[in-house]
Structure 1
């Protein structure tokens, strides 16, 4: 994993810890739901991460896209699967998502360096 992705993950975890340290029960409940919804159930974890990637792309959240790309790589998503998911995101989100697709493909290359 590239330095920028390692730094992203480190910073995300540190900021999440800062938020959770506030001891707000509603925020903690939301974080718990967010974690639980991506666990394997009727849909496997890989499918759920691809769904998260599509939703994040349509909503144009670069932090979320980065997170879901990392998780997709960890779940063993193949290039073709990621391509199809991002094609769905582009179709649903329209041309305004193209800059996010550019960044997503750049990050995906960091997660899957050429052999």
Structure 2
């Protein structure tokens, strides 16, 4: 017997996914704050501030994307519309953006010191 689309399990899975987006975004922002705090001899390091800013903005974008995704999926579940996992490229794009942001931050820190 197949479950209906929009059942309690679907809503709970959507909430778990939202929490994963929030947790990941928060972790990226914390790393950005740590990078921004790097200093040489007590002086402000512009490269570290810039690299940290890249990571903080990337984490914030992840939180925003996860929240928008959660709301869209919750609406679809309420309306009884099932979405195919193959139709959502968001996680793949998010992984690529995170990889580029971390690489850019590392390059900025390494070249700026």
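Bear in mind these aren't lab numbers, they're just calculated from the coordinates by the rules spelled out. Just so we're clear, the structure is a prediction, and the values are computed from it rather than from any experiment. Cβ atoms are built from the backbone, for glycine too; each structure is taken alone.
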(message) Computing Rg/Rh (Cα atoms, Kirkwood Rh) for each of 1, 2, which one ends up highest?
(response) 2
(request) Please state which of the structures 1, 2 yields -27500 when helix-only ellipticity at 222 nm (-39500 (n - 2.57) for each DSSP H run of 4 or more, over all residues; to 500) is computed from it. (result) 2
(request) For structures 1, 2, calculate distance in nm of label points 7 Å out along Cα→Cβ at positions 37 and 101 and state which one comes out highest. (result) 1
(request) Kindly point out which one of 1, 2 the value 27 was derived from, the read-out being relative contact order in percent (Cα under 8 Å, 6 or more apart). (result) 1
